[in-house]
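Below you'll find the structures, each written out as structure tokens.
Just so it is clear, none of the values below were taken in a lab; they were calculated from the coordinates. On a predicted model such as this, the values are computed, not experimentally measured, just so you know. Cβ atoms are built from the backbone, for glycine too; each structure is taken alone.
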Structure P
Amino acid sequence: MDDVLKKALVEAKEALINEPNGRLLLIYRRKIWAALGLRTKEGNKAVITTPLIRRVKLAELCAKKVLPVWNEVYSAEYDAEDILELTKDYLDGMDTWKNCYEDFNDFMGCLIGLEDGPIKPYAAGRSIAHVLSAALYDEKFDLENMEPNFEEDREVDRWDASFAASVAESGLYWYEDENNIEKRRAFWNWYLDEAVPSV
């Protein structure tokens, strides 16, 4: 692990300790993504590079962690594992950007119909969808002009795979009946201690 990533992890861990709702704010996740390497794009498309593969792998670990939350409610209707398999095929050069883009839109269309359902499996679905999105477009990790305490919680379209997975594990912090700070903090500790170092 290089020094830039080590520094990003140290900062993130300190921030998590001091965050009363057990959240890891977006700015710290972006610093981690940036530390995994440069982003390369051709127009709107992400170029498949080692840094991209590392960021997609990190997203995939988060999605797989909450896949059981999705499967418990929706597996009979939608096979989210197909999205993860499609992502792997794309990164391995076995499928096209266009085909993956179309399948991503189809799955997102399914998710739109689930927005009024239970939050945790819906969030798990968003996490799974973002794995393919990350492969197609890469993560957004521009830090310039970003507010340190920027909140993405209420803007579902901004949820990355890790944040969506944290919601699937612990609910949303402003919901009294869907808010488990201990589980949220445990998820982010797993993310920082196990998931990030493994990519």
Structure Q
Amino acid sequence: MIDSPRLIRSVPGAPWLPTGSTAEMWAGDDIEVPEPTVIVRLLLKRETAAGTELFCVRSPKGLDIPTAFLGDGDGWRPAPEGIAGLVSRYLDDDAPTRCVGFVRNVVPEPDEAYRLPVPLAHVPVSTPRNPELSPSSETGTWLGATRALALLTERHWWPIACAALGWPSDAGPRGVQQPVQRLPIAGDRDG
């Protein structure tokens, strides 16, 4: 059942967007994937004796949740195609998902460096409808709330993940450089 998204955070003057822009973070239990969509993300969780854990993979910018960029030189792929690709890579080809939130870039006036649609561009976060589905540990690493808080709070999707996981989103210092930790991932030869 599709529900209404709720605004959980707004960042006027977001430093990663052109001047005069705002980043908004919206959350819900099962919301429509907004358009235009430029990136899709897959939130995977598991319950352990120690609590809820979040699945992360390595990216050029450090740990991240599984992500697919939808744009290339040939235009923009549809969001369902990107989500299906992530599900196929990390879970099962036929696993249905639900959207639990999105980041919305509100860019009234783009600059020369901004290459996304205007005035709106969306980055939805989806999760499997079946909470028992879990990726292979060889493809990433699991983080509990404490470790995730130390490593991921600056990610734009963080408030959405916290809403979906039941974690507090504003805990921890903002704007303070956290020490970088190398996390071992199965299959890593040096870690």
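Where is relative contact order in percent (Cα under 8 Å, 6 or more apart) largest, in which of P, Q?
P
Quick one: helix-only ellipticity at 222 nm (-39500 (n - 2.57) for each DSSP H run of 4 or more, over all residues; to 500) came out at -4000 when computed from one of P, Q, so which one is it?
Of the structures listed, the value fits Q.
Between P, Q, which one scores greatest on FRET efficiency 1/(1 + (r/R0)^6) of positions 28 and 44 (r between Cβ atoms, R0 = 30 Å, to 0.05)?
Largest one: structure Q.
From P, Q, which structure was P(r) over Cα pairs in 10 Å bins from 0, in percent, for residues 84-131 alone = 23, 35, 24, 17, 1 calculated on?
Answer for the origin of the read-out: Q.
State the single structure among P, Q that was used to calculate FRET efficiency 1/(1 + (r/R0)^6) of positions 4 and 108 (r between Cβ atoms, R0 = 30 Å, to 0.05), giving 0.35.
Derived from P, not from the others.
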